Structures are given as C-alpha cells and as structure tokens.
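For reference, the structures are reproduced in the following blocks.
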Structure 1
Amino acid sequence: MDAAQVWTNFNQYGMNNLGFGSTTKEVQAAIRKKYNDAGIRILVSAFGATEFPTSRGMNATECGTKLGHYVNDNNLDGADADWEDNKAMERGDGEQWLIEFTKAYRSVSPNTILAHAPQGPYFHANYYKNGGYNTVDQKVGHMIDFYFVQFYNQVETKYDSYEELFVHATGPVFAGTSVS
C-alpha cells in the first residue's frame, strides 16, 4: 500500500482512532504539527523508478498542477519529484518536461517545499544533448528548494566504492559525476 493513500484517507484505513482527531484533515493537521514542532517537514514523493511520466506522454503542466494541489489539499509541507525517466533524458525531452512541471507546481503551491531527486548522471551536461539537469537548474533552479541527488543503485558497478562516489566516477555516463 502506498503511504500517500493512507495519508489522504485515514478513516478508510482505520487510523482515525489514534488520538489525533476523527477526520482525515484533523489527523493530518495533528501529525504535521507534531513533526513540524520537532523540526521535521512532511513531503510526498512523486514518480520514482517505476513511473515514467514523460515517456508515457503525461502533460507536465497537468502533473505539476495536480501535485501542487495534492500538497495544498492534504496538509503537507511539500513534494519531492523523484523523476527517473532515463529514456526521456536521453531523447532530450526530459529537461523541458521538468521545467514545465516545476513551473506548474510553483504556480499552485508557491509557499511549500519542492525538492527534486535526480540521479547523479543527470548532471553530466555533456552526455545529454539538452544539458540534463544543468539546464533544469539554470531555468528553474530558483524554484527548487534542494536536490536529493541519487548516488545509489545506478547500474551494477557505479557509485559502489569510495573512489567511484567521491573521487572519480568512470564510464561514459558517470565520468565527472562523483560528489567531488
């Protein structure tokens, strides 16, 4: 079960009897307050390694707008765009999709957190014909609060040692993408 499904309907999952309130909105508000009081923010993550919105032909503006409304309507502090559509980035249409998505999200949810979780190689500007995440950052980086750069599970042998992760990554896509 997806945690976001539970968050949007505590009553359906029998979690409205936890002492935080009797409605989903009351439970959301009480839980968010507890976390926020402890300095913790609650974000929902969109997409991931099994959802490829660009390659599936999903409209970036609609996706960003829907995610922004979801955050606003469900008492969340923000969202994390875990976009991993490798084929779209390689084709050269990923950058524009992410730019439009980010602008749409910000248009409906301007005062919330927006993080992006790109894979490390996406910042390899010379590998992607439209600049990869460097282009995204140049165009809408000011709208992104921070990046959760993914330096893990990238093919079998990349970012699997100190040397690969921090000193010098190798391979055509990974060269120049180590943390340093």
Structure 2
Amino acid sequence: MPAHATISAGDEVSLMVVGEPDLSAAKLVVDDAGRLEIPLLGSVMVGGLSPDQASRLLERKLGERYLRDPHVALNVTVAAEKLVSVEGQVNHAGSYPVEGNTTLLGALAMAQSPTRIAKLNETMLFRTVNGQRMVARFDIRRIRAGIDPDPQILAGDVVVVGFAPAKAIYRDILLAAPILNVLTRF
C-alpha cells in the first residue's frame, strides 16, 4: 500500500503492540463505518487515516490509560477492492473499480455511457458520509459542456441514471415506423 494511501472500509489490517501479544492481532477488518475493534480500546475510528497516523493514534490511546510508552504498528495487509456501482439507464450497469481520479463521467464511460432513453439531468450520486446516506443530482449535459464541474467518485458511491419516458415513447415510435416516407399505424 502506498505511503500516502488511507485506510478504508473492508481493508484487512495487522496490529502489533510491541511486548503485548494479547493486544496484537494478525488480522482485523475495518468495518463499514471505518472502525476497528481493538482490545482494551473498543471501537476506534481509523478510516481515512494513513497506517502511520492510525498507529500513532493507537499509541496515544493505549498510553493514556493502559500502557507506558506503547509502540504500535498497524499495517494494511489486504486492501479492499474500491468499487462504484453504476445503475439505471446505462448500457452496461455494474460495479467498476475506482481509481483516485475517477469522475462521474469516467464512471459512466466504464458503464459504456447512458442509453438513448436516459434522462441526463436526473443522474443521481448516492454516497455515505459519516454514516449518513447522502444524494446529489447532476445534469450530465452541463458537465459535458464544461458548465458544471465533473465530481470525483469515491469507493462505495452509487450512480443512478434516470429514465426519460418521453424519449422511450419516441424511440418506440421510431422502431414501429422503420421505413422512411411511409405512414405507419401506431
């Protein structure tokens, strides 16, 4: 794991407290809220911290009440796969890997773009922030035109592209009248 990377939900970590094998653990899993269950300390928020920052936090907490001059090493042993889910009116809905610079347009490109009947001004981005489910609405046409910024996508986000019934009806008419210049009953 790169030195600048942060701990996130689903990561597996190892915890070593020097001279304290009962407080050490070869495998702990960061929960969905970004917390670890640590012996003596209980639930400790480590999500968003680097492994070094988390180690220093645990040293401080253990030193406040339990140990004299503790030395802690917390390391990410298996990083959780970082995914975004793209649903709704896209050509290939699914879960896709998120890189540090993935944006909303990038996530839609991974899903092979919105369908022709997508309602581009009703693209919803769902995200969990501090344990609360949040939603934002975006207009893809405005982002593509450079009017609005292209928001960054984070692991765990869900993008839902809306459905435009009027476009679907028009598309059905086009399919029912495939021959040009000929009146067709609809």
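So mean count of other Cβ atoms within 10 Å over residues 121-128, computed for just one structure, reads 19.9; which one of 1, 2 is that?
Answer by label: 1.
Compute distance in nm of label points 7 Å out along Cα→Cβ at positions 73 and 105 for each of 1, 2 and report the one that scores greatest.
2
A value of 9.9 was derived for mean count of other Cβ atoms within 10 Å over residues 33-40; which structure in 1, 2 was it taken from?
1
If log10 I(q)/I(0) by the Debye sum over Cα atoms at q = 0.11, 0.14, 0.19, 0.20 Å⁻¹ comes out at -0.54, -0.82, -1.21, -1.28 when worked out from the coordinates, which of 1, 2 was used?
1
Name the one structure among 1, 2 that helix-only ellipticity at 222 nm (-39500 (n - 2.57) for each DSSP H run of 4 or more, over all residues; to 500) of -10500 was derived from.
Of the structures listed, the value fits 1.
Once distance in nm of label points 7 Å out along Cα→Cβ at positions 9 and 89 is calculated for every structure in 1, 2, which label goes with the largest value?
1
Supply the structure label, taken from 1, 2, corresponding to distance in nm of label points 7 Å out along Cα→Cβ at positions 81 and 129 with the calculated value 2.2.
Of the options listed, only 1 reproduces it.
None of the figures in this text is laboratory data; all of them are computed from the coordinates on show. In this text the structure is predicted, and so the values were computed from the model without any measurement. Cβ atoms are built from the backbone, for glycine too; each structure is taken alone.
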